[in-house]
Structure P
Amino acid sequence: MLKISVMVTDISWFEFLRNEHLRGDHGLSKVNFWNPSGKSFTNHTVGELVLFKLKAPVNKIAGGGIFSNFLKLPWKLAWDTFGYGNGADSADKMYNMVSKLRTRTSSDSFEIGCTILSDPFFLDEENYLSPPQDWKAPTVVGKNYDTANDLGLTLWHEVQPLLLTEPEDGQIRYGPPQLILPRLGQGGFRSLIRTNYNNRCAITNEKTLPVLEAAHIKPYNLGGKHEPSNGILFRSDIHKLFDSGYVTVSSDYKFEVSHRIRQEFENGRDYYALHGKNIFVPSENGRIPPDTGLLEWHNNNCYKG
């Protein structure tokens, strides 16, 4: 069983991203299907297939992506995080696109809803698909389907061949619908960790977004994954100390500070004041705590003691 969402999509947003995808200049491994109101378009689950149904006059399904996560971000931070993946080639153009669709006035720091889709795909026009038979013209947001039902299964069988690369024997196999797990890139990892930690530093409770950074417990270049269990949200200075081994987090989630800060820099009073304190551990609403095995790895391989 597989959930499929068909979402009404702005044509200019789609065409910009399709052209960027064809050019391949900016490595669009993820896109931000944003909502100007700051709300989620609909409830998605990780791995769900989300399809782009273009507005009139096209009125066809023209592509899609795999749901990764949802978060609310100030529009400028969304631009800094996803860049061209927002469907515009500059921050000013993104601001204009979003602000003209908002129904209320607000400051320049207004938040938008960010539905992050991994592995976006864009169909050739000759492969555009008609919406399911029950699609009604007045639909302004989207509609959910399920492969346990006839309409959802028919839609999956129409889309699946367009997602496949040609197999070695040249035979396309339909098979049962399967959950598709998204591959998070660095940008998606940052946004996921920010959401996991409620946009606050795990040890200082700092909530100024521009200085908050997603730290890998085990570095990506050493085999660590872009997964929430391998990430902690830290203030930027603490992130640097964590990466260089001057601070760590124990397997019982206590913050530890190396004596070498004092030895090597003759300073560190503010950091030593945090020694032994418990970090915030995400757990509610499906949020994922740091993996204790990875914390032990950091202690044994990075921490200077």
Structure Q
Amino acid sequence: MSKKSLFLTVCLNPVIQRTLILPDLQENRVNRSREYRIDASGKGVNVTRVLSQLGENVIHLTHAGGYFQKYFLQLCRNDGLKVQWVDSGSEIRTCTTLINRKNNTSTEIVEEAKPVKPETEAGIRRLFTGLMNKARVLIISGTKAEGYSADLYPSMVCEAKKRGMMVFLDYRGRDLLDSITYNPDIIKPNYAEFFSTFFPEIIDQQEQENKIKQKILDLASKNIITILTRGASPVLYPENGVVRQFPVKKIYPLNTIGCGDAFTAGLAAGLSSGENLDDALKKAVWCAAKNARNIRPGAIVET
């Protein structure tokens, strides 16, 4: 597959991300920040931005509504991102990252999304169908906002696979379980998301690890490759009938928000250009590390 294949990224839960850098975060006190930034974000925007920074041809499909709709879209344009969107009739949520310089930690405050208006889904489906005529790689990321039907993500996967597209999924729960029926190429939830999706009833850690490894191999036998990120721990992936670990270089992060999305972007860029899994994982880990060393979420280029 050509390196210049058009990527279609989908995320139906956009974010305006505020990042505040604090010398120290103290509870029950006034905390003042002289360093802060605002970015268009959400898992899909982050993936789109990193792919764009890697030189890939990518377009993003999402919804946008409310008072901050124009502001969000302008932030996307400022980054040179191509976005197709439907008016959701619901306010775009704002999430806040508090970076504590003293302890070298990132604390995320997440607003839950408001439900979209009923007609939003029909608009998303129309745009999706048109965009598939141009794209060769589909990446769907993140939990969708309330108001969409349960079969939306699975039906997108079904249609993409019918057209021979390469499909990457980074979400969890019922959406992931139902989407697997249509044999996506790569699924990339993190370890905790994978566990909560397939084995929520298991408490014992050793049993948990055994079940997860067996599930990775079961999916691989159906040509569904599972890539499980685990923060600073090695990445799990299947190869030749066994679950292997891909090392992650230890770094001192500035902001870990968006690292998983940067990983997804690097992995998709590598595999879609014909790289083997090992080389694609190297690119993915490199992108995640670059993101972690950047104050801006979902970015591998210093700003």
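Coordinate-derived values only; no laboratory data. These figures come from a predicted structure and were not determined experimentally. Cβ atoms are built from the backbone, for glycine too; each structure is taken alone.
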>> Given 20.9 as the derived value for mean count of other Cβ atoms within 10 Å over residues 77-84, which of the supplied structures P, Q does it correspond to?
In response: P
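So if we calculate distance in nm of label points 7 Å out along Cα→Cβ at positions 69 and 221 for every structure here (P, Q), which label has the highest result?
Working: P: 2.3; Q: 5.0.
The structure with the largest value is Q.
Taking distance in nm of label points 7 Å out along Cα→Cβ at positions 37 and 61 as the criterion, which structure among P, Q has the greatest value?
On the way: P: 2.4; Q: 2.9.
For this comparison of distance in nm of label points 7 Å out along Cα→Cβ at positions 37 and 61, the top structure is Q.
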>> If percent of Cα pairs over 21 Å apart, for residues 125-196 alone is calculated from each of P, Q, which structure is the one that comes out at 51?
In response: P
>> Among P, Q, considering only percent of Cα pairs over 25 Å apart, which has the greatest calculated value?
In response: P
>> One of P, Q was used to compute Rg/Rh (Cα atoms, Kirkwood Rh), for residues 109-236 alone, and the result was 1.09. Which label is that?
In response: P
> P, Q: which one has distance in nm of label points 7 Å out along Cα→Cβ at positions 29 and 45, as calculated, at 3.2?
Replying inline: Q
> A value of -11000 was computed for helix-only ellipticity at 222 nm (-39500 (n - 2.57) for each DSSP H run of 4 or more, over all residues; to 500); which of P, Q is the source structure?
Replying inline: Q
